[in-house]
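FYI, it's all coordinate maths here, none of it is from the lab. The model shown is predicted, which means the values in this text are computed figures rather than measured ones. Cβ atoms are built from the backbone, for glycine too; each structure is taken alone.
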Structure P
Amino acid sequence: MGPKQFHDLVMAFPHTEQGVSYGQPSYKAFGKFLTRLRSEDDRVVLGQVPLDEREMLCEADPETFHFTDHYRNYPFVLARLKRIDAKRLRGYLERQWRHNAPKKWLKAWDAGTDLPPLPETATGKRARKTR
């Protein structure tokens, strides 16, 4: 997978936008960090990966998964973009996306019912509503 395909995959999640996290280009869902592609090494930052699962991933497939000291105490893993398949990547991204979604909104999304309005952002704009 290349950067363009990664971008398209990330932006397919509702209420996702490009942003900045700690001075680096990133993607946000519902105004919160979703992921980023590290320009220095083409690795994707994936959240909501429990530490025990991360250890297992890194041991079982070190060519794809690893972490740096920066993420040592946090539930994040890095994945080499060229080695992870789209289906697996989407699953990891969905974990973080669901974590970011407001509970009331996510419940309606899962039920396939009308979605409640999102609260206004700090800029006074409502987040994009897509389905």
Structure Q
Amino acid sequence: MGDTLERNETRSLIASDKVEGTTVYNQQGERLGSVRSFMVDKRSGKADYAVLEFGGLFGLGSDHYPLPWDMLSYDTEKGGYVVNISKEQIENAPHFREADAPEYTDDYGRTVYGYYGISYPAF
């Protein structure tokens, strides 16, 4: 990217369409998948989840794994996000098929956040 940034990106902000499709790695540098979408709290504007697309072939047959947004760190050298979880942890994490997307209720949020050992935020 160099020293010049596009209009839809600053040093600390990025447009949502540029986040979608960004690769997610674990700390060992293994590619876990890519950001399919993210869920934003309507009132605070804070991203609560990154929905990781993992498995399948070319996006077909892949599952979707909601990750608490605060687990992701952007790595400029990789040009992607890094999370401190293994492939095995992702494989056993709460997930869904695109056609079976869950309702993101507080109970579901506590399940997802709890899986990763994170307290579910009270809004």
Structure R
Amino acid sequence: MGGEDIRNRTFEFARNVVLLCDELMRQGGAPPVLAKQLLRSGTSVGANLREAQSAESKKDFLHKLQIALKEARESDYWMRLLVASELATSKYMMPMIDECDSIVATLVSIIQTTRKNQRRAGDSGTES
């Protein structure tokens, strides 16, 4: 999976999160704090991935990817909570949850590959 693919997928995911949260807040069905938490974490995934592209070192690159991964996992939590609380339907949310899970798997793979390449190159994660 190429870098451009994951950048596009995280951007599209963020766009869908923005639209979902806007709808949740307009309907008033979900507590605003839930929608805002999802909005914050869901848009942060792609933003941190983009920041990783401009990392100052391999260590910084990995750190930004790990933040993106953490935010993706948090987004998954909030979406599942919305479904479990019956504030959003499973039918509507499952494609977003599935995409989020796929993004998590992709980020884990990128992080593992980067670490493996660093070990192979004898790099301890210091400045490159």
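Key figures
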quantity	calculated
Computed 13.9 for mean count of other Cβ atoms within 10 Å over residues 62-69 - originating structure among P, Q, R	P
Computed 15.1 for mean count of other Cβ atoms within 10 Å over residues 38-45 - originating structure among P, Q, R	P
Read-out helix-only ellipticity at 222 nm (-39500 (n - 2.57) for each DSSP H run of 4 or more, over all residues; to 500), computed value -3500, structure in P, Q, R	Q
